[in-house]
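Q: In structure tokens below, several structures.
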Structure 1
């Protein structure tokens, strides 16, 4: 039995380029791994059983327990790569909000890769794990690496970034989820509506913010707050206008900055320190603008074996 802990992410910058012919967008995606995370436990199963799943946690009823689950897909992909049977039971202890813009499904896929690799004693080199992760989805490679990284392409081409110190965050969990493809489509629609166009010929390829990279390297939360950005935020707010009230509540409570996390609907708040984060979380929980609020910190490591390795 192998248990792996894997972090959620927040996009401290999510620059979205124009719509490509393959349906994706070029991104300048600065991922930041936070201590809020899931655990995935892989247990050997009888031959011929295949991959089975179970899940526990606040959003467990929203997690698919069939072959579409990224953790199950990861186990099958790893087994096929090595030519071994994919006989394993995967149990997910779920803390990352489902469909919340924090890459919870992608995190579980990354955790399953690491857990099954250890359970089956495959010793897959990390570059190969990263290639397999990219086949599963754009956010899966970062969940393997953790820390802070710039994602290019559709987010899967990663470059680790220097970072100093610890940053303190609050995540406000909304009722229900948002579909990432739907948010990207709304982003394209809003661009067309504004007359700027949405294709790669009209929208320049985004670059990371120099001010943001400096703030991360220097460990400066005030400077980072001023540099946060998410090109999908307008689309998420268009589809879920009530999120505006949550963002405003966090700022009123003392957050240095507020933004929608990725494609939403989870809202992220940067605080000055740990005490500030706890105060913002308490205020948000009492505000009626979210289902729950969690104070956490980062950056933290990517998917790691914590038991059985």
Structure 2
């Protein structure tokens, strides 16, 4: 099985990297954390122009997919640049609606998928695996809830709460709302959407970890102690090498899971990417010293995101259990 990206996929990653570098995503993430969505929506529009939100949507509904590998490629870059907003949730909602359409529940897909694919609308949702709080419900155009075999369009949301990552704003959807679909088709679609959410979160975590490593390596080359850059010390070299090995181990698991979408593969990718990014955050914090603890230092955007993504859509223990179950 091939886990390496082809030339077109690598060029897609490079183009997203260049675009997001020019988009000042750091400022957008900081503004998003205090409820100012304008800069984040501008980044969202650029991602839509690049076709990111069309990747999970079938061509029948004005998408180009479903393309799980390309979605993973995109989300690595979103994590690398700390892009704010319900990006994972929008993908999960699109996949959920598309799977319902395959089962015969076509009306919600016709109604919502074209605007999600074009980036004209964003979505957030709560699924059983993801917990009762919806990410960025105050900014999303659609708030969906799936519980007890029913998919509903929520009529609003409760008070917004901040998470470990200030740019991840959480709120409970209000009960009730329009019933979009019900029955076994919803249950099956929820399982499928949860797998895509886990994959996108894993890819985003991998990107966060890579960004943390890059920034820490650059800092280690500049910070001097005892008359030499700390990056020349063996202990620091070994610590950074350990981080690199774990991230490079996670990379093929993420793209392998994107290739197969097998439950065990997705679970392994979620665990490995989340834990490797969290390890990169711990190393980055320790090697930066006191400055790493300051919220004003840009590193904090990735430090907090690594911790939040580790537990998003189920904590590591849940996904380790799924790895074991899949191979019984």
Structure 3
């Protein structure tokens, strides 16, 4: 059975009428009727139930339509992959990154894209998650990293990893009785002078949710929506901060900050790689997406991005 014939039969099923299907695909109705008869003779089962109101699928017809759609989709994908394989990857790709992600991802990704895709123009935009979500929704960005996708309908979101938040402080101003590196309960952190982003920041909103659920009231002494300044203040002993390890990798590596994982509860957040829902992603965008996953995997493997990766076979992709 040819793909063309499968498409014609799917059209009949979708229209519920031979005449409507014939008009849709641009062939004569007798030809379409003959096609159905030939298919039924070949398969040895009736595929349609005919009535004055149109046609309906038999059980065998429903099975054929389901399999035909799978074959058509696979064929279309194969044709597109072959077509793209013969073209040069080029063009602009805009990528939105939250500050905590940009800290570890933007430079190695930019270097990888420039080396492997010299004709691709990557524009990395660092911004708060809320702005990235809005820009994706408007189609102003091709790709973005987000921690929540509930408010982004129709987008393809791929869960890449999960990361746990830690308490960070200067080595000579560690606020807890337990030493750095030893897990600390959120209730033990409650009295600590904290420097956090403002409530409209995604990180702060997440921390506040965990605190409310645990019945903990945090002592926020200063609010600042700039990651670099938060780390600088904490390194000077002005307070402590709750951040992802990736966000403070540079300060911790230099010895300016030490940390402890937070437990009871564990402050864990998902990390999604998201495509904009407005327009199809380009070949260049697909290649940057693939390279992003490769770079993230390398950063996690080397311990630069402290997180738990989601294996490719377990990743969830789909509209939200």
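Just so it is clear, none of the values below were taken in a lab; they were calculated from the coordinates. What you see is a predicted model; the values in this text were computed from it and never measured. Cβ atoms are built from the backbone, for glycine too; each structure is taken alone.
Q: 1, 2, 3: which one has helix-only ellipticity at 222 nm (-39500 (n - 2.57) for each DSSP H run of 4 or more, over all residues; to 500), as calculated, at -14000? Let's see the in-between values first.
A: On the way: 1: -10500; 2: -20000; 3: -14000.
Computed on structure 3.
Q: Here's another thing I want to ask about it. For P(r) over Cα pairs in 5 Å bins from 0, in percent, for residues 191-254 alone, the calculated result is 4, 18, 29, 26, 15, 7, 1, 0, so let me know which of 1, 2, 3 that is. Before the final figure, lay out each step's value.
A: Numbers: 1: 3, 13, 15, 18, 18, 18, 11, 3, 0; 2: 4, 17, 21, 17, 13, 10, 8, 5, 3, 2, 1, 0; 3: 4, 18, 29, 26, 15, 7, 1, 0.
Of the structures listed, the value fits 3.
Q: Oh, and also: Assuming 1.7 is distance in nm of label points 7 Å out along Cα→Cβ at positions 95 and 127 as calculated from a single structure, say which of 1, 2, 3 it is.
A: Values: 1: 3.4; 2: 0.6; 3: 1.7.
Answer by label: 3.
Q: When relative contact order in percent (Cα under 8 Å, 6 or more apart) is calculated, the result is 23; to which of the structures 1, 2, 3 does this value belong? Walk me through the intermediate numbers first.
A: Values: 1: 27; 2: 17; 3: 23.
It traces back to 3.
Q: 4.1 is what came out when distance in nm of label points 7 Å out along Cα→Cβ at positions 199 and 287 was calculated for one structure; which of 1, 2, 3 is it? Present the calculation step by step, with values, prior to reporting the outcome.
A: Details: 1: 4.1; 2: 3.2; 3: 4.7.
Matching structure: 1.
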